[in-house]
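Have a look at these structures, which come just after this line.
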Structure I
Amino acid sequence: MITSNVKKIMESKKVSVRRMMEYTGLASETILRARGEQIIHCHLRTLELMAQYLGCKTKDLYEEEEVI
């Protein structure tokens, strides 16, 4: 199972969806998708843009949990 860390990282860095949109050129729907359970449907390039803006690695944007 993939769990998003995007919302937590954005909040810790005090980054709004609007600021992320302005910097990355991504639509608000895309950012909101990445902040929730739908992160699994995001393209790697989308996550890369977000990670660059947030100053982290792409792999920091999500956690992968083993489902038994």
Structure II
Amino acid sequence: MTVVTLPPYSPNLNPTENNWDDMREKFFPNQVFDSMAAVEDRLVTACNYYEENPAIIQAMTAWPWIVKY
């Protein structure tokens, strides 16, 4: 096993970056929250949305080189 350090921004190597971008666009667009609890509540809402819609995550992450392995 070899550990390979990824560059800070590498969406082609780390598809979760696409997930975070999508979540920020849909659930955190230019908003100011009153508390950290409000941020956590919104994050839970976002995570539940993606859990109920796995095709969205699959479309962002199921690249041939990933699915192949």
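Read the figures in this text as sums done on the coordinates, not as results from a lab. Here the structure is a predicted model, which is why all the values come from computation and not from measurement. Cβ atoms are built from the backbone, for glycine too; each structure is taken alone.
Which of the displayed structures (I, II) returns the greatest value of relative contact order in percent (Cα under 8 Å, 6 or more apart) on calculation? Walk me through the numbers before you get to the answer.
Numbers: I: 48; II: 32.
Once relative contact order in percent (Cα under 8 Å, 6 or more apart) is worked out for each structure, I has the highest.
Identify the structure, out of I, II, from whose coordinates distance in nm of label points 7 Å out along Cα→Cβ at positions 7 and 39 was calculated to give 1.1. Before the final figure, lay out the partial values.
Details: I: 1.1; II: 2.8.
The value was obtained from structure I.
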Checklist entry - For which of the structures I, II does the calculation of helix-only ellipticity at 222 nm (-39500 (n - 2.57) for each DSSP H run of 4 or more, over all residues; to 500) return -14000? => result I
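Thinking only about Kirkwood radius over Cα pairs in Å, which of I, II has the largest value? List each step's numbers first, then the result.
On the way: I: 11.8; II: 14.0.
Going through I, II one by one, Kirkwood radius over Cα pairs in Å is largest in II.
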